[in-house]
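So, here come the structures, one by one.
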Structure I
Amino acid sequence: MDATSSSKQAISPIRVIGCGAIAREILAICEASGLHHVDLTCLPAIWHNHPDRIAPGVREAIHQARAEGFERIYVAYADCGTGGVLDRVCRDEGVERIAGPHCFSFFAGNDHFAEWEDDLDAFFLTDFLARQFEAFVVEPLGLRRHPELRDMYFGNYRKLIYLSQKEDPALQEEARKAAEFLGLQYEYRFTGYGDLEAAITGA
């Protein structure tokens, strides 16, 4: 057995508890970085429409991971609208989570995102939301059934910014259609994986 194989075997497995909305990105990072010791479990992405479910769901997933024998656990969630409750769960359970208020911030890079003062009136999409715009935005808000609600929900936004993790012309077209549907200016910014990559590779 060579030294490289021995080193890989010496790395203890880690359970990453992530949001389903970033599952593709986490798996891509693990594949590209050879992180074969990462065991990913994801909670429903739709919980972003019900953020009160996130913290208790993460706590349950932590307990399940420990019951399965995982000693190393990492939470791949930002605060995601929990108002600090997720942080309390992480402190109680002695685990860490990725820094940031939401995935838009850590994809852009938390420090960089904090400097975007001109984007306070922007509605953001990621690859996941560009792909699932109908299911995660339009349908839950009832915008097809009640188009008059569009301006009630989005009247204070000026533009839609698509923060893309992968340069995909098809997704860019979906994001443009989303901006048009919402009556917003469209802007595209490629971010890649941002702070998520360092968080996963360093966990």
Structure II
Amino acid sequence: MSVIPFDQPGIGGFLHRPDNAADRGLVLTHGAGGNCRAPLLIAAAEAFCAEGLVVLRCDLPFRQRRPTGPPSPSTAAADREGLRIAVEAMRGLAPGPIFLGGQSYGGRQATMLAADEPEIASALLLFSYPLHPPGKSDRLRTEHFPRLCVPAVFVHGTRDPFGSIVEMRSAVTLIRAPTELIPIADAGHDLKRGRFDLKPVVAELLAPDER
């Protein structure tokens, strides 16, 4: 496995390449307070690359513009466009299925992009989907879920203040595609910074659509 900086117009991040030729690819992005160097993304990239995927960890456009600070609702569309550009770049690196995933805010933008463009990815990987702001369970971020027709794997901590496992199980029933929810015991929103067994996550995302 090799890891190299990846810098193309509109894209900044790191590319993980397996030792052998790969036909599948995964694009991963970060949450509102982080960047593509987040420990969870590094751990996930290494786990998927070990299974033969090319993996791109990329910074969203808001993070490319400034090193710290949260995204603005007014630039969310630009962040989704950045993900679309990253997926297109991955298509030039891996001729087979392309998967798209993200942590928290990045995962939410991935789902919104897939709701608008179902062909963008073969499946979605969502780490710590921010179902609602902490303490505000009435403000669900699921308005686009009924338009999702792409298989999705949700990885969620049992102590995540952005949504309980019970709330997540209810929310994913809105999606018109196969879904899987993988709880991580005693984990908060940071999912133990990737220090948990990622093998079941890899197996579930790469499994045939028989969920």
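Just so it is clear, none of the values below were taken in a lab; they were calculated from the coordinates. No experiment lies behind these values; they were computed from the predicted model shown.
Worth pointing out:
- Which entry (I, II) yields the derived value 1.03 for Cα Rg over 2.2 N^0.38 Å, for residues 72-191 alone: II
- With helix-only ellipticity at 222 nm (-39500 (n - 2.57) for each DSSP H run of 4 or more, over all residues; to 500) derived as -8500, matching label from I, II: II
- Taking Kirkwood radius over Cα pairs in Å as the criterion, the largest value within structures I, II is that of I.
- For 14.7 (Kirkwood radius over Cα pairs in Å, for residues 32-143 alone, calculated) the corresponding structure among I, II: II
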